[in-house]
Structure I
Amino acid sequence: MSQVLFGPSGNSQSFYDEGFSSTLDAAKWVKDKGLQLFEYSFGQGYRMTGAMAEKLGQEFQKQGVELSIHAPYFINFSNPDPVMFEKSIGYIKTGIKFMNYFNAKRLVFHAASCGKETRENAVKLLTERMKECIGDFESELGQKMYLCPETMGKVMQIGTYKEIIDLCTLSKFLMPTFDFGHINALTQGTLKTKDDYKRIFDYSFEKLGEVRTKNAHIHFSKIQYGAKGEIKHLTFDDQIFGPEFEPLCEYLVENNMNCHILCESAGTQAEDALIMQQIYNQHR
């Protein structure tokens, strides 16, 4: 039987309001809320010892909450500087080490941005670079471990859903992270109906097949956007910007999907993840 899993990306404000401060406490806190996932972000760098990471991983495993990791935001495989290319490789390899510490199976990363390059040249360089280093990454990944490039929300970032899916064709170890808030922001609010989501998943089924599409990694939140795309993350209380979860939920249920959905709402990640889970359970 198919099952979509839900959880927060990072700790909600309510976690701290209840007197907690350590992510070691988040495992039981998330479990007690009735959620199954947690994403730990190393967005500003890998500021954790291996020993602490193993301890944290053991606690989440004990509570039955599955961890995923977000790699540092500094990655840019389209930067023409070979030194920066080597640093991007290092961020992924270190991320794989932390996946093993955490017993995590998914490493989310931002693949590239245009910088001073044309989009066409940036995508070409990203593809060439990934072909060059993917074998090295594969040799360090365990079974059912995935690197998950993310769809992006700003015009100058590489990460339309087609760009990310096409990138994932380079290796069976690459699985897309569909950030639907980003996709909606980049396309100026186009995610409104079940068919809008179907178009994205159809392309993934065509290019990547059933396993990686049905088990895709998903980020979901409402996001304010402007002419250049994403401005900031919002909460589900927002009534102006989307996207709404219900149309996606209908698609997931009707197509027996097994996706992991991490909520990235601004301070209400766990609460909004529970809202999505409730909606999902009502549609099943």
Structure II
Amino acid sequence: MIPVQFVAMVRAEMLKVFTRGSGIGALIVAVLVGVLAAALMAGLQNLQGGVQINGQAAIMQFDVVGVGAKALYARNFFILPLLLFLATAGAMAGEHADRTLRELAVRPVPRWSILAAKFCALASLSLATLVLTFVTSGLFGWPLVGGPGIDQSVAEGSESILRLAMGFGASFVSDLCLIALGLALSTFVQSVGGVVVSLMLVLMADRGLWMGLNGLNLVQKMMGNPEGQPWVTEALKWTLVGAQACWEGWESQFEPGQFLAVTVYTVAACAVAVLRFSRSDVP
């Protein structure tokens, strides 16, 4: 049963998340990513024809969709996911370390509702960063490099913008998985630094598995099987790095398997977090 004060709990958590250094930093970086992507694409447009790759002119999309695409890839590269994870670690492990989490744990509300309020607040931070990057890349990209497609029809340009928006939406799904993982790790480790180190270890192990599977596929292709092993291709989608890359299909076609995998990871991490937090003592 949802406590009657749940909305107030979410508002309180949002106030904390958006006023911490990690939250403020995430919002600032989200704006800068959109602005810098537009400025970079405008600079490259001026050099169009002079930019070469392997001796040939580089083919780039100099329009607002191209700017948004570069902003999306830059946004998901490293800094913003790290800031989002730091905000998640601060919301649980940080409050555990400074003894403020106990004040919430002793209130007459279910333990799961405390985690749910934090999850909603952190999801709001993720959504805010995505909206800021999408809007700023469009606002600055439109006057600098042109509309939805200089050589495209209005319908084609609108469709491209819609697919880009879907890519940002898929990034939100990926962020939810990262938040859930951060909350789960925070129930095992009671310091922000420890949670970050734990995440690094998990990602390193997962990356190793991903590289091993890719290597196996490469060996199969060298042996005359151009498609590789079907089970390896499916297994790659179920690695953490493969699941969180679900947004990358916005340009061509989304992979349902990646969305299924990221959903499973998110639900499993939330279940672990609730189970651990409901049974743990909060000093």
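Throughout, read-outs are computed from the coordinates displayed, never taken from laboratory work. This is a predicted model, so every value here is computed, not measured. Cβ atoms are built from the backbone, for glycine too; each structure is taken alone.
Here distance in nm of label points 7 Å out along Cα→Cβ at positions 6 and 230 was calculated and came to 2.2; which of the structures I, II was it taken from?
I
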Comparing percent of Cα pairs over 27 Å apart across structures I, II, which is largest? II
A value of 21 was computed for relative contact order in percent (Cα under 8 Å, 6 or more apart); which of I, II is the source structure? I
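Ranked by distance in nm of label points 7 Å out along Cα→Cβ at positions 142 and 254, which of I, II sits at the highest value?
On the way: I: 3.8; II: 2.5.
Top value of distance in nm of label points 7 Å out along Cα→Cβ at positions 142 and 254, among I, II, belongs to structure I.
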Hey, helix-only ellipticity at 222 nm (-39500 (n - 2.57) for each DSSP H run of 4 or more, over all residues; to 500) derived from one of I, II reads -14000; which structure? I
Which entry (I, II) yields the derived value 18.8 for mean count of other Cβ atoms within 10 Å over residues 78-85: II
